[in-house]
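I've put the structures underneath this note.
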Structure 1
Amino acid sequence: MLLASCRYSYGHQAPALLAPTVSAEAVAAGSDEEDWSVHMQNTNTLQGHTKIRAPYSGTNSLNQAPQMRQMISLDLLLGMRLWSGAEMHMDCLMWQGYGMSNALGVAGFPNGEAFRKGTSEPNANIVRAFIRQSFGFGSEMEDAPSGALYLKGKQHVNRLTFTLGRFSAKDIFDANAYANDARTQFMNWSLMANGAWDYPADTLGFTTGGAAELYLNSWALRYGFFQVPNVSNGVALDPHIWKAWAQVVELEHKHQIGGHPGAVRLLAYANRAHMGSFQQTLVNPVRPADITDSRAYRIKYGICLNADQEIVPGVGIFTRLGWSDGQSEPWSFTDVDSSGSLGLSIKGAAWNRPNDTVAIAGIVNRISKIHAAYLQQGGTGILVGDGTLSYAPEKIIETYYDVAVRGWLHVAFDYQLVFNPAYNRDRGPVNVFAVRLHWEF
């Protein structure tokens, strides 16, 4: 799963899609706005793990032997203002490399730049191509600063925004100030997004659909309707859009506590896809358990909480909590039925490095009882499947130090410790080390 962006990039953080709406009055007053923009980003990640304890391995296990893998991504992002309140954006992504063990063996996989279908030769695709239209109301305006996925200008504080085309659901939903972008912040999949949200996406992390956002002062209400893959974590999207779909709604409130900004977001989702049932699979006597035989159009649903809060300037905390029903196979993101994370991010002003960042977070991922029974009977998921299972929650600690070499160039050193990888107490723990080089303009 490659959640690519330059905003983001996933550092799944960073800005969600903002929607500038420039009034005629603002234009007449000579407001400073962009009619077009060009942005680029490049992220190079070298990541590896030491030897792990592994009395047995399966189809989707993390390799027992030490290994090192490299991932490279390059985005060229173009933006253009079409008419008042409307923008068009495109993102051409080039990528190369593999995740550790081909991005298998850990549900909270340690590299958000890794995807399930690696490539030894450079590959390219247009991963974003969308139009965004905003309708403002009320007289109050605010700045919309220039970014990779939005144009500099003025926008109404109160507005209604529509986005239609190909993009990432994460561009709009489940944003977090401190854990959102694997290219600039935490690298783990369960920190760049809520692990329990099986968010709609192809193998690269993008899909086709539409979203509506209503902003009213400190409140925002968002709704999205998206296509889903036609096979689990597949490249192609299911064309039966009335049978196979993903819907998501999110309510966000931004606030200040003692003058320090924060936000709370509540997200609910329902996905319908040609998914297999754990219960039906286990009734079938075939072993190892094969969930493909039970696939039919069925619904999966869940709810997620997401919050971030600045404590003092440059210091913030965040958390995500998520739950899904856990009765059907994971379809788009990863093998997690419930997840919780808590973290701390600190800027380096105290040691005269104001643009550096040091951060630490902990994650606990779980699956339902019937999901665990399926894996114990030899079943496999998107990322996990050791052939059998001695179940325990997957627990992960991640810490990184990001060095601002220049304003546009950063080098980060990342360490992750994974207990019970793929929910299996018989394997691990796993020590994962990474170096990440990132530049953008």
Structure 2
Amino acid sequence: MIRLYNTKDLKIEEFKPIHEGHVDMYVCGPTVYNYAHIGNARPMIVFDVLKRLMEAHGYTVTYVSNFTDVDDKIIKKAAEEHTTEAVIAQRYIDAYQGVRKLLNTELPDITPRVTETMPQIIEFIDELVKSGHAYEANGDVYFSVDSVPNYGSVSHQKLNELEAGARIETNDQKKNPYDFALWKKTDMGIKWDSPWGEGRPGWHTECVVMINNNMGPLIDIHGGGMDLKFPHHENEAAQSEALHGNELANYWVHNAMVNINGTKMSKSLGNVMWAKDVTEELGTNLTRWLMSSVHYRKELNFSDETIETARKELERVLNPMKQADIKAALNGASFDSSYDEESWKLFLDAMDDDMNTPNAYAVIFETVKKLNAALRQREINWAEVGKYRNAVEKMLDLLGITVEKITVSEEDRALFARWNTAKQEKDFATADECRKQLSEKGLL
């Protein structure tokens, strides 16, 4: 039984899908005017793990994550480079998808773009205007937050108690300062015709329409970073409530932010770490292990210390698995597909508890401990070694961490035999040389 923390209800709740055996999940994607930083990588991994967890329980999952390819920053960059917005957007979409693959995430099933959804967006805004939930002012269209009695139910903010510094657009055309733009009149950059004149849509409307188009008016899970909770997700929920009578999703799931050396990552501080660079430097497995080492609702800190801790932990897990494969090969043993079901159940129990990865890691370490003990026996029970080894691999797979398949050639076997003979005969020079060669082959 999977349980998730629902931001809307401020508690962990049992997950119950709308349609039996199936999950619809939407995660807000990037505005594609720059490359993905390590903060963008966190939701990629968090919701990839959630998808894998759902699949481990037998659910089929439709995973949708959009690309916002209309934005002032995209328009500005296109003008600076004397090219089109489409060229800019495609450059960063390709790079973003590259990072997803580099991180070993299962790519979203559907990746809608705003530019491909424009007729539906305009129609959606028109319906809000006609229903009295939105109004036109000099070519702009605004959503009336006063028209939705439960505005603030997702982020738990009241109009008279809103956070200072929240991204609120204010101008004299609005009936309420917290009304937000659904359509923006514009005379520069990419624009479309509409009943209100030429312009482009507001950010908060785009996601609602892409969700409606691809999965319907109500979905199971809406995810994203904590920074999107207000105003973006709140305003999405308000529009859905206005037009469909529901808040768009039954479960709102948010991951916390990434810090760099204990400090918030920001361009102004010059401490932005690009996801591609970090992953290529650390490797996919280590990046994912570090990302999941902290509960997804807690802030994650990238530092030399946390990276080194994660490296040691991962080696502690992967090395015994490698040794199990090598020793089995040298002894003519092989492993079937069976695994330690008790360990796997304990791991799933931890993951089912709002994706409690720290507790899940504890189960992995305990299973590795059993694997090490089985490998140390004078008469090794290969079936026992195999079930612990396979259980760990199964756990790692759910976390998106791959286990390298070790093959031992006849040349390798001869080298191992020579090494063992040299040690027995106390021929340390030969033993050291053999050890060096085995190490270079990745067999030690």
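None of the figures in this text is laboratory data; all of them are computed from the coordinates on show. Here the structure is a predicted model, which means the values were calculated and not measured. Cβ atoms are built from the backbone, for glycine too; each structure is taken alone.
P(r) over Cα pairs in 10 Å bins from 0, in percent, for residues 69-124 alone computed as 22, 36, 22, 15, 5: which structure among 1, 2? Don't jump to the answer; show the numbers that get you there.
Details: 1: 22, 36, 22, 15, 5; 2: 21, 40, 33, 7.
Source structure for this number: 1.
Given a value of 22, 48, 22, 7, 1 for P(r) over Cα pairs in 20 Å bins from 0, in percent, point me to the structure among 1, 2 it was derived from.
2
Of the structures labelled 1, 2, one was used to calculate distance in nm of label points 7 Å out along Cα→Cβ at positions 117 and 405, giving 3.3. Name it.
1
Suppose mean count of other Cβ atoms within 10 Å over residues 229-236 works out to 16.5; of 1, 2, which structure was it derived from?
Details: 1: 16.5; 2: 23.2.
Structure of origin is 1.
Thinking of 1, 2, which structure, once distance in nm of label points 7 Å out along Cα→Cβ at positions 61 and 93 is computed, gives back 3.1?
Numbers: 1: 3.1; 2: 2.3.
Structure of origin is 1.
Right, next: Given a value of -15000 for helix-only ellipticity at 222 nm (-39500 (n - 2.57) for each DSSP H run of 4 or more, over all residues; to 500), calculated from one of 1, 2, which structure does it belong to?
Only one of 1, 2 returns -15000 for helix-only ellipticity at 222 nm (-39500 (n - 2.57) for each DSSP H run of 4 or more, over all residues; to 500), namely 2.
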